[in-house]
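Asks: Several structures are given next for inspection.
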Structure I
Amino acid sequence: MAFILFDIFKKRQSRQLNRDLPIIIEQAEKMFADSRLSKIAGTVSAELHRAHKMFGTEPVNLRRAHYEYRKLHREARRNNNQAELTAMTLVIIHLRAEIVGGDALRARTGIEKFIERYKNDKR
């Protein structure tokens, strides 16, 4: 019974991540210029690399990384740094999607496409 509830929770969380990501990216694209989006994509890429290197890629390790990035997210919100807040939000969504697994693949690939689209953009 507990496993069934856990599976339902993971599927619900996956749907939420997959639904929220396009909205967050759309708002970021409306709010920031391409140069700022390029910096956000670079930050997201660097922080994801750092999280995997520092914490690992197992679900338990990703939960620890998620907890740490939630702290950075709160700090960015407190400082009213919208670009950093957007970057930390995308990092957290990617980490949560990795924890949940295959059902949230759309969220992970959406963030990776965002990084590819804007990271090397020099406009």
Structure II
Amino acid sequence: MVEFMGLEFVDSSDAVHRFGAPYSSCKNQLDVAFGGAIATGLTLAGWFSLTQAAESITGSECNPMVARAEFIFSAPHPGPELTFLSPVTHLSAWQGRLRHSMTTHLSDPQGHICAQADLTFVL
């Protein structure tokens, strides 16, 4: 899905990771952003954030699984690029099992939230 969507890491700040995907790869036949592409981008952005944090405290590769996902589509996305935002995750200690929840967002070029995902991952 990452390759099909053209999803790419853009940058990070102290608080958020930003990913982009071209609108042309994520629209449907009605020329609107496809809900499946939005849900996938929101989920992958969260997965990246948690994976980065887990790998930094374990010192090894991690592959979190989605335990729960709830998507809210609040406004149409006008294009030309989808911007997915995920919070930078900080984990304080590794105890062998991890359950972590977060919210990711899709914003339009003006910064308005068009969709969000409430995600819970387990590792």
Structure III
Amino acid sequence: MARQVLLRPLNKFHLQPGDDAILLGSKKKKPTTDAQLGQLTGLDPHSLQTRIDRLVDLSLLHRNSFEESLTPATQLTKAGRTVRKQLIAHWVELDEALMNDLSKVEKKQLQKTMKRFSRLLSL
């Protein structure tokens, strides 16, 4: 059930898990280099390019060069900025729903557990 709740906004926009990291990591109006997105998401260049291509096909990203250099970069389209805003709202809503019913002690314990969980996932 928790997985379905977490995937709901992704499914709504025909996104795959992890696509949200690229959209959330993209700057609102300035181009974001592939190197920056790769560092943020932990994706290798090939995997990142595959995801970027799909997001371009969905008209959420636009490919261009970073400033005057030839470094590949992406920029959110108007639709991409809209989806990004909705994803942020969804995550904020989930966070508030989870945290509102917890005491201060429970919030601290949950944060500690989530940090440990996050560390385990990054191994």
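Asks: Work out the source of -7500 here, i.e. which of I, II, III gives that when helix-only ellipticity at 222 nm (-39500 (n - 2.57) for each DSSP H run of 4 or more, over all residues; to 500) is computed.
Replies: Of the options listed, only II reproduces it.
Asks: Between structures I, II, III, where is distance in nm of label points 7 Å out along Cα→Cβ at positions 28 and 100 highest?
Replies: The maximum falls on structure II.
Asks: Something else: Out of I, II, III, which has the highest value for distance in nm of label points 7 Å out along Cα→Cβ at positions 84 and 108?
Replies: Max of distance in nm of label points 7 Å out along Cα→Cβ at positions 84 and 108: III.
Asks: So relative contact order in percent (Cα under 8 Å, 6 or more apart), computed for just one structure, reads 29; which one of I, II, III is that?
Replies: II
Taken together, the values in this text are just the output of simple stated rules run on the coordinates, not laboratory data. Because the structure is predicted, anything quoted here is derived from the model rather than measured. Cβ atoms are built from the backbone, for glycine too; each structure is taken alone.
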